[in-house]
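Read-outs throughout are calculated quantities, based only on the coordinates presented, and are distinct from any laboratory measurement. Note that the coordinates shown come from a computational prediction; the quantities given were computed from them, not determined experimentally. Cβ atoms are built from the backbone, for glycine too; each structure is taken alone.
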Structure P
Amino acid sequence: MTDPVLDAIRRRRVVRAMSDEPIPRERVERILEAARWAPTAGNRHLQRFVATTHPGVLRVLRMVSPGMIQHPTAAITICVDRALAQRYGFPSDARGPSVDVGTAMATMLLAAHALDIGAGPVSSFSRAAVSVVLSLPEGWSPEMIVCLGRPAPTQLAPMVSTRHLGWRDLTRWVPDRPPEAPAQVEE
């Protein structure tokens, strides 16, 4: 028995070379709708999305993003609304909002795959410059850019060549029984 979700997870790849064929706005909106359903810390939805298909904006984003080796025809920047996070009581170093960015990104990558759109995440960029380029509201912090485009016929080789790691290579099991509780210290 096969599961379509597990199959999509196995088949999805990061696309590092994209053609110049535009992505219809409707497809970008479907990816954004999927991202809305990504799990969030306390269901608070502190992440915000800024989407663009404008060639000039994409060109400038590439200029301030050394990690953007793709030439996307669309991009979604995932931001954290830090002001809203603070109002909810999250300390500035809380990890929940970063996890939200990751789950939104993973959801976007799977949605793009389902729509036959190539996608690749970018985390290497100037946050200050991206904030200016996208005219981000005060308190919004850009955390990740998801590049979207039609995969080019020839893809770049992976940046690091490693052997294929299975889940067993990446996993350490702890004992099957819980550890014994420490002895109580009498005062």
Structure Q
Amino acid sequence: MSEVVTESKVRAIGSDSSFVRHAFAQFPSGVAVLAVDIDGSKHALVVSSFMVGVSLDPCLVAVAVQNTSETWPLISGAPAVGVSILGKGQSELTRKLASKDRAARFEDVAVDVGSSGAVLLDDAGLWLECSFHQITEAGDHWMVLLEVSKLGVGDNEPLIWHGAKFRELVDSRSLDVE
């Protein structure tokens, strides 16, 4: 039996960036916040393009950051960065930390600030304190490898970004299946 090659499931990208964004939104991801405190001023960058397990030795994680970000130059100049993987019930916090009102981003937000300046958000599902290992230009983004020096695991289930919406996991055991 021979296979028939078809292109019915795919189309050329061309210059249609909105189609690419829509297509990539079909891949579910977690929501991470990179945050630092520099001289008493906190800065945060919300990302969904975060990947764990890049390497165990050294312990590396990766994130892609738009090269037009105004926050990235502040964060990338810090000696360390806190990464909080957000959890269930934190979608409004995500919106607040990503808002254009930079002065209000951390207003009434519970955090821990390490001696390195790494900022970790309360109630996250995972916390990492990292240093910058390697930063590479990648099209309209920076591909950033972070070396993990400290980590902690919370008990909050992950917040998911899928289809341009925040979603939460459902425990399949809690569903009534006949």
Structure R
Amino acid sequence: MRYPDGGGLTDAGRARREQVRLRAAAMFSEGLSPPQVAVRLRVSRKSAHAWQQAWCAGGVEALRSTGPASRCRLDDDQLARLAVELDRGPAAHGWTVDQRWTLSRVTLLIEEMFGESYTLTGVAKLLHRLGYSAQRPAHRAVERDEAAVTTWRRDGWPQVKEQPRPAAPGSASSTRPASR
């Protein structure tokens, strides 16, 4: 299941799901089949079968929650320091030619600052949690003259723009024009 903020379940959500799995374990011990458990708990048959396999292999403990799927290895102070450094820009950290933050650059910055290694996906999720989003830079020439562009759009473009053709009968044939 995916969530719009990039995070997983809350502690309450994890506990609620664990209770459903533990009820399923009780039903398995009573002799109910996975399809019956799926109907009673209103879950998918696939989940009920997976829970039964885990229950058979490890008992009720196999169905308990193991905690969040991933965790942030940086504490709140480190995240705040990272945000400050990101706001300073790539040039402050030696990337002067192309002054854009990329996931690989942020990964290197985190490793230099805190000694923690992240995957690119992990950095993307971390940045999303910090409130950053992917940006597409506008590639514009340094020599671009905005006044000239505005003038051309106002005066030149209407003259170049294709005028609509007058309504006339057409022909599907490429060699024979339509007759009038």
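Annotations
- Origin of the derived value 2.3 (distance in nm of label points 7 Å out along Cα→Cβ at positions 10 and 146; candidates P, Q, R): P
- Parent structure of the calculated result 24.2, given that mean projected area of the Cα convex hull in nm² is the read-out and P, Q, R the choices: R
- Read-out helix-only ellipticity at 222 nm (-39500 (n - 2.57) for each DSSP H run of 4 or more, over all residues; to 500), computed value -10000, structure in P, Q, R: P
- Structures P, Q, R, by relative contact order in percent (Cα under 8 Å, 6 or more apart): label with the highest value: P
- Parent structure of the calculated result 4.4, given that distance in nm of label points 7 Å out along Cα→Cβ at positions 26 and 74 is the read-out and P, Q, R the choices: R
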